[in-house]
Structure I
Amino acid sequence: MKICIYGAGAIGGYLGVQLARAGADVSLVARGAHLAAMRANGLKLLIGDEERVVRPRCTDNPAELGAQDFVIICLKAHSITGVLEQMQSLLGPRTRVVTAVNGIPYWYFHKHGGRYEGSTLESIDPGGRQWNELGPERAIGCIVYPATEIEAPGVIRHVYGDRFPLGEPSGETTSDVEQLSRLFVEADMQAPVLDRIRDEIWLKLWGNVCLNPISALTCATLDVICSDPATRALSKAIMLETQSIAETFGVKFRVDVERRIEGARKVGAHKTSMLQDLERGRPMEIDPLVSVVQEMGRLTGIPTPALDTVLALVSQRAKLAGLYGSDRPIEAKAPAFA
């Protein structure tokens, strides 16, 4: 089985080591010092006191790799559009594209049913390019729960977690998703196949939509945000707005707001990915985590006053830091109905 991990950073590198050790034919697309280190010394994964090293093919030129069985996208969501042309050489007639990204994926309204079937979302897929060039029919959903980090070029540190729920947009259990799930399990990871993958996408996004921007604005860790009465109340307000939007699309939440916030509080003094990006001078994932919820609110006519305020503030914060360049208006592209 040929698997290309496109974006072999912290999560992609973790997957690369685990899948290679399970016997998959793994290739990694990376760049810069990280790529040079992997070529010279292999890719090293640190789990507790254990050190795991593999030497998969590594490149910054996907054209060298040929068509794959699975392409696992581990890029930040806002980076995908910029590499669509390079990805084309990886796509054969039966290639599946696994979206191991944060937030709402480009294929969200494929096999969704109802009035929004076939819609694209400008905040995450400008011009519908991912929909048209990757194809929603190729997609398999994947939610990323582990925490990992690049400790040094070519070295990945596993912090916690091993769960990657998978699911077809249609909700079917196909041979492709079953095969991928088995391989993840053989690689010492959990990969349950879900028949309602969108519910799980929203469950993770539910916390990200509020906790990430609030942390970037305040520099506070999860325990502080979720314990302070004011920021906890603001988080709850945004989450309730988000829940109303998601439920309009048929999403079911298996926990309530208070339990979700309390779960985040128990994580402890953890910096969200958006705060980490701000501190390290990396582009911030505002559109796939926050703007897209606002866009979907506009699509359904549901007001989002708390989210709108926080989005305006965090967007300005990111622009002043040179880490966010999205000035485009957000307009959902939905099919016309009589």
Structure II
Amino acid sequence: MKIAVIGAGAIGGYVAVKLALAGDDVTCIVRGANLEAISKNGLKLIMDDGTEHVASNVKATNDYDKAGQQDMIILAMKAHQLEAIADDLHKLIGPETVIVTMQNGIPFWYFHKHGGKLAGTRVSSVDPTGKITEKIPADRVIGCVVYPASELIAPGVIKHIEGDRFPVGELDGSISERVTRVSECFTKGGFKAPVLDNIRAEMWLKLWGNLTFNPISALSHSTLQDICQFPLTHELAAAMMTEAKTIANKLGIEFRVPLEKRIAGAEKVGKHKTSMLQDVEAGRDPEIDALVGSVVELGRLTETPTPHINTVYSLVKLLAKTMGEETGHVKMQKCA
């Protein structure tokens, strides 16, 4: 397949390497140092067992016209970065192109083909201007839940930490030819990519942890294991997850994993820094609204109180605001 991966960071780069090595025609649409590194050296992946793979056949460009029409577009940037690429996306779309969204949290298309009284509602926390909904055709979208953890450790170099699951699904729950094709492509690349008949339920299961552990980690500068093992943050995470579960249940979502088992799963990941903590340490704009603000918004839409989520959301938003104003980053340093 001809595949464009927009944003070859930690996850996009991981996917791009594996698909390219499996024989797909992969183009990474990237900028800056990443563009230069991939153009010169290809894309390097260091697996969790230490083995190294280099996809020298990956193409890299920041020119959407040059990339041309694709069979599959993988949106691998963070949710708040989608608006910046929305105007150019049409240059990659052909008659049969599918768009695989790999954003964490509640996606811009959440209520597309949802049914019920909220069908068609725009999630303003992830699409405040409406531009994303206008420019990225939801009818082309295949939902995808990202379970692996990885890091961009240098331009063009990805370090895989753990995981290989990328469940996919149509927004209406159908098992279509195109979603099957996406699943087969990912499977050929070495991933586990089952086709689900309720991709939103799987998204909530992932979000259940992200909306709690990410902001708590960013605020406390602690890892998943630390948060889960420290009684006070364990209690806070459970309270936030209980509020989120109430919202999800009102939207017709049932969780297939008990709350404490979900926390235990996060603890097993170990001393891993969440993506939001990594962003705070690097001075990057953290992904707050898709992970936390969207749940606050859905709480309002479903008339569900979310006092614990609201408090953590307020604090991490202020942290991001202060970082932006100071053009700085926040990182724990060892005392001399």
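Comparing structures I, II by distance in nm of label points 7 Å out along Cα→Cβ at positions 11 and 179, which one has the largest value?
If we compare distance in nm of label points 7 Å out along Cα→Cβ at positions 11 and 179 over I, II, the biggest value is for I.
Computing distance in nm of label points 7 Å out along Cα→Cβ at positions 131 and 235 gives 3.4 for which of I, II?
Of the options listed, only I reproduces it.
No lab work stands behind these numbers, since they all come straight from the coordinates. Computed from a predicted model, the values in this text were never measured in an experiment. Cβ atoms are built from the backbone, for glycine too; each structure is taken alone.
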